[in-house]
1. helix-only ellipticity at 222 nm (-39500 (n - 2.57) for each DSSP H run of 4 or more, over all residues; to 500) was computed and gave -10000; which structure, 1, 2, did it come from?
2. Which one of 1, 2 has mean count of other Cβ atoms within 10 Å over residues 71-78, as calculated from the coordinates, equal to 15.1?
3. Who wins on Rg/Rh (Cα atoms, Kirkwood Rh), for residues 191-262 alone among 1, 2, i.e. which is largest?
4. Compute relative contact order in percent (Cα under 8 Å, 6 or more apart) for each of 1, 2 and report the one that scores greatest.
5. Can you say which of 1, 2 returns 130 when volume of the Cα convex hull per residue in Å³ is computed?
Structure 1
Amino acid sequence: MAEITASLVKELREKTGAGMVNCKKALTETNGDFDKAIDYLRKKGLDDAAKKSSRIAADGLITVCKSADSKTAVILEVNSETDFVAKTDDFITLCNDIADIILTKNPADVDALNKLPFEKYNSTVETVVSEKVGTIGENIILRRFSRLESANGIVEGYIHMGGKMGAIVEMENVTIADVQIIKDIALHVCAMNPLCVSPDELDQALLKHEEEIYTAKAKESGKPDNIIPKIVEGQIKKFTEESCLLSQNFVKNPDITIKAFLGDKKVVRFTRLMLGDGIERRKEDFAEEVKKQAGL
C-alpha cells in the first residue's frame, strides 16, 4: 500500500475537485492508488461535487421535528437548487435524518453539525451531504437551524406550504392537552411574522430607526413641526402592536389578540424560517443562454 501523504490528498483534490475528507477516503479505499482513487470518486459522484457547490441553492425544504416528550423541537433549512429535487424522497429523508441528529446531539452551529457522525451511513454529516450532491445532482446546503429545549414547558412546530415556511414555539403553563393551541401559535407566527413575543423585547435600535423614518416622512409631507412628535408616537405604537406576537390579532380569529386567546398561557420564544429568505436568486435570461450555447 502506497503511503497516503497530505500532498497526495491535496493533489487528488486539485485533480477532481472533491473534498479533502472524500479524497483521503478514496485513497485509503484504493490502497493509495491515485488513478483508482479518481475512479472511486467518479463512481461515487464526488468528483464534481465541488463544482456544484458554487451554484446557487435557494430552493429546498424547511423541516421540523420534536422529541417524544414534546420538550425539544428543531427547525432546519436545507437548500437545493430546484423545487423538483426538494420534493424527492431522497432529499426529504436526508433533511429529516439531519434534523433528528440536531435533536439528539445539540450542535452549536452548522459547522459543528457538519462534523457530527451520521451513524446511518457510518460517516459524518458533511461527507454524506457531499455524497448526496453527487448522487442527487444538485448543490445542497445545510443553511441554518434552531433548536428549542424547554425545562418547564412544551414545544411544538408547524410547517406551511409543503416545507416553504415553518415555525417552532416554546410555551409554559401548558399541558400536552394544549398541543393544538401551541400549533395554532406556530401557524400564526408563520402567517404574521412577529419580530418578538412582547414589546419589551423589541430592539431599541430598530425602534429608533423607525422613529427617524417616520419623522423624516412627516417633515417631507409638510406636517407642522409641533404635531410631528404626536404623529410619530402614534406610528411607533402601531408598529409595536403589529410587530409583537401578543398584541397581534389572532390569524384564526382576527377579533381577538394573541394575548386574549392565550389567557394565562405563556409564549416563551419562537423561531420562524422562510425558505431561501435573504438568498439572492440568479435571474436566468433564456434567450441569452441559447445564444451562449449556440456561440452567438
Structure 2
Amino acid sequence: MLPDLAVRNYMSPVLDIPEEERKKYGELLDFDLESEVPFSDYDVKVEEPLETIRDNDMDYMVILGTDFELIGPGRMTNEEYMEWMFQRCTVDDRFLPFISVDPNRGRDSISMIERLVKRYDPKGIKVYPATGFLPSDPKLEEYWDKIDDLGLTVVTHAGMALPPLDERYCHPSDFGKVAEEHPDMKIIIAHLGGKFHDELLPLMKKHENIYTDCSALQGWAHDDRSMICKRIKAVSSRFPDRIVFGTDFPLYESTFSAMQFIREIRDRDWGTESQKNALLGKNMARVLGL
C-alpha cells in the first residue's frame, strides 16, 4: 500500500548505516527498494496473522488497509489493493477487513466508497489525514455523510507521520466537528492519539462517539515498558467502554509481539478484570455488532 517515496523515506535512516554493520542484524535491517519485499514488515504471509489469532485465542482480527494512491506511484492502485487484501482475507471468517478511501479524491471518493461497500460489505473504513486533509473541512461533509449513512465504523490515524505524509493533519481534536455532526458514527482514534495524546481525553469527554485504540504502544517496550499500561490506564479509568485493543501488526512483531503485548495488558496491575476484558474484545465486539 505504501508509495515508493514513503518506502524510501522509511528506509533512509537504515540505509545510512554501513552495509557491514547492517548485516549483523540479518533480515531485520535487510532493506532494498528494488526488491519485491523491500523490508521484512512490508510483506505479511497470511499464515502469520492466523498464527497470532490461534496463539492468542482471538475471535476476530480487524485488518486495516490505507489509501495512499494519491501520494505518489506505488505498486497497486487503491482498488487493486482492496481486491488483493479482501481476497486474502477470505481464507478465514475471523478476518474483518476495512476499506480505505482518501477523501482527497473529491467526488470520486463517494463513488469509490459505494463501490467498495457494495463489493465487500465491510464493517468499517480506515482514514489517514496525513495524506493531506483536515477532517473538519466543510468540503468533506458529503464524504462523512456517506460513511455515516452506510453505518461504517471509522478508524483514523493520529500522531506521527513521515514525509511525504504530513502529521499536521493528524490531531485528534480535528475530529471534534465530525463527531458532533455525526453522533451515531463511531470514530476510533488510533494509538491513543499518538504524539498528540493530550488532545484525546478532552475529545472523548465531549463526544460519546469518540473511541480510541492502544495500537503501537509497544514502541515504549524498549525504553519504558511501564508506560504502556500507564497510558492505557489513563484512558480506561475514565472511559472503560471506549478503548479497544490494537497492535499495528506486523510492526513490532520482531521486538514486542502481539502475544507479549496481550500478556502485558493481562498480567499488569493497572485495572480490573472487567476493564481488561472490555479492552481486549468486548468493546470492539459491541462497536461492530458482533
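Just so you know, all these numbers are worked out from the coordinates, no wet-lab data involved. Everything numeric here is computed off the predicted structure, so don't read it as measured data. Cβ atoms are built from the backbone, for glycine too; each structure is taken alone.
1. Working: 1: -13500; 2: -10000.
Label of the originating structure: 2.
2. 2
3. On the way: 1: 1.07; 2: 0.97.
The structure with the largest value is 1.
4. 1
5. On the way: 1: 210; 2: 130.
Computing volume of the Cα convex hull per residue in Å³ on every structure in 1, 2 gives 130 only for 2.
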